[in-house]
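Student: Each in C-alpha cells, the structures are laid out below.
Here, each number is a calculation from the coordinates, and none is a lab measurement. Quick caveat, the model's predicted, so the values are computed rather than measured. Cβ atoms are built from the backbone, for glycine too; each structure is taken alone.
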Structure I
C-alpha cells in the first residue's frame with residue numbers, strides 16, 4: 001500500500017495559512033500532519049521536527065551534520081511528502097537543508113512573499129510565485145491548490161476553486177472593487193469569528209461536501225448571521241484601537257504607533273487610509289500583543305514597508321510586513 005503520509009508546515013495566523021491546512025486535509029485526510037508556525041517560529045519548529053535539535057545548534061554547527069541527516073531520515077521515514085506553505089525557512093537554514101538530499105527529495109516550499117525571492121528563491125525546492133497559472137496574484141492557498149491539482153491529489157470543483165480564489169484576493173489585498181468584494185470580506189470575517197481550529201474544520205467539512213455535490217460556493221444563513229454579529233462587535237473594538245494611535249518618527253518616516261491584537265492589523269490600516277490621519281503618516285507600526293512580532297502596514301501607497309522590516313531582520317510584502325518584537329526591545333523603543 002502506498003505511503004501517503006504528508007507533513008505540512010503552514011503559516012498559522014490568517015486564512016491563507018488556514019487554507020493550506022484545509023487543502024492538506026482534503027487531499028490526504030488523516031494522513032495529513034499539520035503544524036502551524038507564526039512569523040518567526042518556523043525555523044525552530046522545522047529544525048525540531050525534522051532534525052530533533054534547535055535551529056541555533058544547527059546554524060552554529062554544534063551537532064555533526066551527518067548525524068543530523070540520519071536523524072532526519074529516521075524522523076521522516078513515515079512521510080512521503082513535506083510541504084512548507086505561505087512561509088519559508090531562513091536562508092541559512094535553507095543552505096543547510098539543501099545539503100540533506102534525502103530530505104530535499106521530499107520537500108517543497110510554496111511561498112509568495114517577494115522579499116524572500118532573491119535569497120531563498122535560488123533553491124530549486126523553493127517556489128516563490130508572484131502570479132498563479134490563471135494570472136491572479138499568488139498566495140499560499142492558491143499555490144498549494146494548483147500544485148495539488150497538478151499532482152492529482154485534488155480534482156477540480158467549482159466551490160473549491162471559488163474559495164481558493166477568494167482567499168487569494170483577501171490575502172493579496174486585491175479584493176476591493178472586484179465582483180467578489182462582498183464574498184471576500186465575508187470569508188475574512190469568518191476567519192476572525194471562528195478562529196483557526198474551528199475555521200479549518202468548518203471549511204474542510206463544507207468544501208468536502210460541496211465538492212462532491214459539484215455545487216457553487218455560497219455562504220449559509222447560519223454563516224451570514226455569525227458574520228453580522230461578529231462585525232458589529234469588531235467595528236466597535238477597531239474604533240478603540242484607532243483612537244490610541246500615536247504619531248511618531250521611525251526610520252526617518254512618519255509612523256502611526258499602536259499596540260494591537262493580531263486580528264485587527266489589516267482592517268485598522270484600511271480604516272486609517274480613509275481618515276485625515278492617513279494623510280499625515282507613511283505607515284502603521286504595530287506591536288502585536290498576541291504574537292512575538294511587530295506588524296507594518298503602509299498608509300502612504302509609495303511606502304515599501306518590506307524594506308523597513310528587512311532593516312530589522314524581518315520581511316514581507318510592499319504593503320504589509322513584520323519583524324520580531326525583540327528588535328523593538330533591543331532599541332529600548334518603548335522608553
Structure II
C-alpha cells in the first residue's frame with residue numbers, strides 16, 4: 001500500500017479547469033516519501049482570480065509558456081492516481097476532484113478513475129471541529145517550518161503529514177482509522193465524483209446541530225427577562241458576528257448602554273422573520289466622541305466593514321443615527337465574544 005497526496009492550483013476563477021500546477025507526494029505505508037513533484041502546466045489562459053484575499057502564487061503566465069498543457073501530462077498523472085494499491089488523498093478533496101474533472105473536460109481527454117479520501121474531513125472528525133483547518137495552520141500545529149502555502153507540492157506534502165498525524169492521534173493504522181471513523185472513500189468516474197462519506201463526522205455535526213438548537217431556545221427565553229441587554233443587528237452583521245469575523249459592535253452611548261460592564265452578556269437579535277439570537281460576553285468597552293474615531297481605532301473587519309472606506313462606513317451608521325445624536329451622546333464600542341452556554 002502507498003499514499004499519494006495531491007493538490008491542484010487553478011489560475012482563473014472564470015475558466016473551469018484552468019489548472020496550472022499539480023503537486024504530488026508519494027509515500028510508502030510508513031509515510032516515508034518516495035517522491036515529491038510539482039507538475040507545471042500551461043493553462044492556456046490568463047491569471048484572473050476573483051478572491052477576497054488574493055493569492056500570491058509567485059509565478060506568472062509568462063513563466064508557464066513553455067510548459068506542457070494538461071493533455072500532455074494526463075497519462076502520467078493517471079499512472080499514479082489510478083494505481084489500485086495507492087490511497088489517493090487531498091485536503092478539501094472535493095475542490096481538487098472537481099478541478100481534475102473540469103481540466104479533463106477542458107483538455108478533451110479521458111477523465112480519471114479513482115477513489116480518494118479527504119484530510120480536511122478526517123481532521124474535522126478527529127478533532128470535532130466545524131470548519132476543518134487550513135494547511136497553513138496545519139504547518140504551525142505540526143511544527144513544519146519549511147512550507148509554502150499554495151505551492152501545490154508543499155500543500156500536498158502537508159496533507160500527507162496531516163493524515164499521519166490524525167492516525168497517530170487516534171492510535172490506529174489506516175484500516176482501523178477507516179473503520180473507526182466510518183469512512184467510505186469518494187469516487188471519481190466518468191467525469192463525475194462522489195464525495196467521501198464519514199459517519200463519525202455526520203454524528204458529530206448532528207450533535208452540534210442539536211446543541212445549537214437547545215442553546216437557541218435557551219437564549220430566546222433569556223431575552224424575555226428584565227434587565228437583559230438586547231441589541232438588534234441586520235442579517236449581514238449578525239452572521240459576521242456569529243462566524244467570529246465581526247467582534248466589535250458600535251452604538252450610541254445612551255443611558256442604558258452606560259450601565260453595561262465588562263463580563264456582562266449582550267444578546268444580539270437578527271432582524272429577520274425567523275427569530276435568531278446570539279449571546280455574547282463583553283470583553284472590553286471603549287468610548288469615543290464620534291464614529292470616525294471608532295473607525296480609526298479598530299480594524300474595519302472587526303467592525304463588520306471589511307473593504308469599506310471611512311466614508312462608506314459613516315454613511316451606513318448615519319443611515320441609522322443622526323450626527324446630532326452622535327455628538328450629543330458620544331459613541332461606545334463593545335468588544336464581544338460569542339458564548340457557548
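Student: One of I, II was used to compute helix-only ellipticity at 222 nm (-39500 (n - 2.57) for each DSSP H run of 4 or more, over all residues; to 500), and the answer was -14000. Which one was it? Let's see the in-between values first.
Tutor: Values: I: -14000; II: -11500.
Of the structures listed, the value fits I.
Student: Who wins on Rg/Rh (Cα atoms, Kirkwood Rh) among I, II, i.e. which is largest? It would help to have the intermediate numbers written out before the result.
Tutor: On the way: I: 0.97; II: 1.07.
When Rg/Rh (Cα atoms, Kirkwood Rh) is calculated for I, II, structure II comes out on top.
Student: For distance in nm of label points 7 Å out along Cα→Cβ at positions 124 and 260, find whichever of I, II sits highest and give me its label.
Tutor: Numbers: I: 4.2; II: 3.2.
Comparing I, II, the top value of distance in nm of label points 7 Å out along Cα→Cβ at positions 124 and 260 belongs to I.
Student: Related question: Kindly point out which one of I, II the value 1.33 was derived from, the read-out being Cα Rg over 2.2 N^0.38 Å, for residues 20-91 alone. The partial results should precede the final answer.
Tutor: Numbers: I: 1.19; II: 1.33.
The value was obtained from structure II.
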